[in-house]
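Since every read-out is calculated from the coordinates, none of them should be taken as a lab result. All figures in this text were calculated on a predicted structure; none of them were measured in a lab. Cβ atoms are built from the backbone, for glycine too; each structure is taken alone.
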Structure 1
Amino acid sequence: MKYILAFFKNRKAAVGASLFIFFVIVAIFAPYIAPYSPTYMGFTPLQSPNAKHWLGTTATGQDIFSRVVWGTRLSLMVGIIVGLIATTVSVIIGLTAGYFGGKVDDILMTITNIFLVIPGLPLIIILAAYITVKGIWTIIFVISITGWAWGARVLRSQTMTLKNRDFVKASTVVGERSSHIIFFDIFPNMLGLIVANFFGAAIYAVLSEAGLEFLGLGDSSAVSWGTILYWAQNNQAILFGLWQWMAVPGLLIALLGMSFALMNFAVDELTNPRLRKR
């Protein structure tokens, strides 16, 4: 409980968590916040912002504000799910490689280094382009398998440090199983780093999803901030003076990424004594 209170007393955490809670509320209550269905195309196309359509309408007569509100659900879901998947893979590989060492470490770190050496964005684009089944779960899969390696490397280094501590050696001497030592002795002492890893993976996921959708490599019929940018670009929104069609979802992507980043910085400050302010 004291760690939660300390987290929210941190200014960065307070701002980041407030933004995140705002997006969660919008995502949950999207049907009540959005005035129209995001797929309804019965309005006059390319309207400027007005009393009925706060952000105007698209080239196919859809209400932009409603699409932005509904798009919060998909963009937020991708960030959270990919963050959880990538963090889980990082924890399993990082802790296993760091604790057992030897050939296990060599094999797992070789795989990890391959993913670290290959540039992330080009790899995501190639995988997304060659997978025939398009959809949000395809994007989640592609981003997840490209976003775990850096976290695994960091967790492996921390595990190698912790396994030489006295409390871990004491558990080894009394005959505790490896699984018990990993999950009950080492894992709890790495929670701060694991949480920071989650926030980093979530930022990566939100930006990558928006980038893939903007490039047309996702499901263009889905309603997310990325697909809104895709259709705005395809229909030359700036040329028609509908700058808000691109600016608003772009700003929201930046704010969601900033909320994860601020919470990440706060976790770093709370878990690293060198970063704590006197």
Structure 2
Amino acid sequence: MKIRKVGVLGCGLMGSGITQVCAEAGYETVVLEVEQRFLDKGFASIEKNLSRAVEKGKITQEAKAKTWSLIKGTLNIEDLKDCDLIIEAVVEDLKVKNEMFSRLDSLCPEHTILASNTSSLTIMAMAASTKRQDRFCGLHFFNPVPVMKLVEVVRTIATSQQTIDTCFEFCKSIGKEPILAKDNSGFIVNLLLVPYLLDAIRALEQGVASIEDIDKGMVLGCNHPMGPLTLLDFVGLDTTYNIANIMFEEYREKRYAPPPLLKKMVLAGYYGRKSGRGFYDYSGEKPVPVDLGI
């Protein structure tokens, strides 16, 4: 099946990025939001990314205009009814997602593929809300979407090979590298990454080393581009906390359980870069470690 028109549910950090890369690849793209202000915020992010690309000489002004001509924002879910592929990127709330998927299942033609960008929920838990389980899969992009090359294509026990093949070709067409993942909570990357991040927090809790030295150790000792506590601030401590809770609920293994320090920081509003404070304080010219009283 040929993908010609793409729908995106949500125009937040991930949704706006997915919208951008789809339109840049030449796909007519419709993005749905619940309020105009969320569309405006997402579109401002796309504009910033495209303008920066023009300034750096990566794309032309004409290419930028072409991308914008392919993007349409809407508050009406019925505007997605003729899409060939719809990618969901809304809040990690199974009830919210399933309400949208159930509605789209009845709106869209038989060939439409439905996909979720979830990072922690199982895909089958969403596919079960539809009558097209064979045309339902996970398409897990990584942040920032315009930069990160990887997409985890997630196959459930009911997903057809044709759906997987179509989604692999689609991912390649938008400049991404797809890998096939089994439908388990966390897929491949988060299944391995989340315990590592939580262990870094536990090491800090236990006084193994300071914030700076834990990060420096992993950067210089393992050649990681950034340390685990810096990465947590980038991802968002609230996001990590939610993912960890979902994965712990799924596996009931201690390595996925959020450490007490993470919970306390989320309760205090220390979300990382987006709130200006996490393991580091971002209010000055450069990040400085926060005194967490440990």
**Report entry** Structure responsible for 0.45, with FRET efficiency 1/(1 + (r/R0)^6) of positions 10 and 130 (r between Cβ atoms, R0 = 41 Å, to 0.05) calculated and labels 1, 2 on offer
**Finding:** 1
Query raised in the report: Which structure, out of 1, 2, was helix-only ellipticity at 222 nm (-39500 (n - 2.57) for each DSSP H run of 4 or more, over all residues; to 500) calculated from, if the result is -22500?
Result: 1
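I have 15.8 for mean projected area of the Cα convex hull in nm², calculated from one of the structures 1, 2. Which structure is it? Please list the in-between numbers first.
Details: 1: 17.9; 2: 15.8.
This figure was derived from 2.
So if we calculate FRET efficiency 1/(1 + (r/R0)^6) of positions 26 and 266 (r between Cβ atoms, R0 = 35 Å, to 0.05) for every structure here (1, 2), which label has the highest result?
Details: 1: 0.95; 2: 0.30.
Comparing 1, 2, the top value of FRET efficiency 1/(1 + (r/R0)^6) of positions 26 and 266 (r between Cβ atoms, R0 = 35 Å, to 0.05) belongs to 1.
Out of 1, 2, which structure matches 0.75 when FRET efficiency 1/(1 + (r/R0)^6) of positions 50 and 122 (r between Cβ atoms, R0 = 41 Å, to 0.05) is calculated? Intermediate values should be presented prior to the final figure.
Details: 1: 0.45; 2: 0.75.
Going through each structure in turn, the value belongs to 2.
Looking at relative contact order in percent (Cα under 8 Å, 6 or more apart), point out which structure of 1, 2 has the largest value. Kindly include the intermediate steps, with their values, before the conclusion.
On the way: 1: 26; 2: 13.
Max of relative contact order in percent (Cα under 8 Å, 6 or more apart): 1.
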